[in-house]
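What follows are several structures.
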Structure 1
Amino acid sequence: MHAQQQQLINGTWVVGNAEPFTKHDPVAGMLLWQGAAASSSQVGAAVEAARAAFPTWARTPFAERQALVERFVDVLTARREDLAIAIASETGKPLWEAKT
């Protein structure tokens, strides 16, 4: 399940430029993922991109925003098992608890 993690900044996936970090399964000890934190300039770029996008989002009709959020809920629901496995692996929780 090992993967290199990135951040989405202004529509582009980028590798962090700050300190590296890893996540191990606390039960099995195996490496789950590794990545690097975003640098302060990358965080600034992400904040600026969010600020620039907000006026368009604010003008989007409520029904359209609601539909997007509902679609996101559908995606999360469809991936419920995958998300629960990831939570259980990263935290050491039992799978049944990660599903709640």
Structure 2
Amino acid sequence: NPTLFEGQIEGSVHMGLGYALTEELVLENGAPKSTRLRKCGVIRAKDMPKIEVIGVEVPDEFGPYGAKGVGEIGLVPTAPAVANALATFDGKRRRTLPMKD
């Protein structure tokens, strides 16, 4: 399902950018300081860059009907890619998330 595939990739990149740049769950005495989602720094859809998703179909012999999961492949490399882009830009290595500076 190409539409579902694109949605999974776009959603995981969205999540990865949030983790990398803006999202933070502040704890106070082991509990969230705020219970409002908007206070956690989730990136709004209107602030997301355009994402071009290109898929290459190769069936997975072990997945049901050749299917395989795709959501994680957009999430995992996003923060390191942002960190490398920022380091290329200003020479400063960021080693904590979110990368606010």
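Values in this text are rule-based calculations from the coordinates and carry no lab data. Because the structure is a prediction, the values reported are computed rather than measured. Cβ atoms are built from the backbone, for glycine too; each structure is taken alone.
Can you say which of 1, 2 returns 25 when relative contact order in percent (Cα under 8 Å, 6 or more apart) is computed?
The structure behind it is 1.
When distance in nm of label points 7 Å out along Cα→Cβ at positions 15 and 71 is calculated for each of the structures 1, 2, which structure yields the highest value?
Sorting by distance in nm of label points 7 Å out along Cα→Cβ at positions 15 and 71 in descending order puts 1 first.
Work out the source of 119 here, i.e. which of 1, 2 gives that when volume of the Cα convex hull per residue in Å³ is computed.
Going label by label, the one that fits is 1.
Matching task: -10500 is the computed value of helix-only ellipticity at 222 nm (-39500 (n - 2.57) for each DSSP H run of 4 or more, over all residues; to 500). Pick the structure from 1, 2.
That value comes from structure 2.
Of structures 1, 2, which gives 3.3 when distance in nm of label points 7 Å out along Cα→Cβ at positions 55 and 87 is computed from the coordinates?
Attributed to the structure labelled 2.
Ranked by mean count of other Cβ atoms within 10 Å over residues 7-14, which of 1, 2 sits at the highest value?
Structure 2 gives the largest value of mean count of other Cβ atoms within 10 Å over residues 7-14 among 1, 2.
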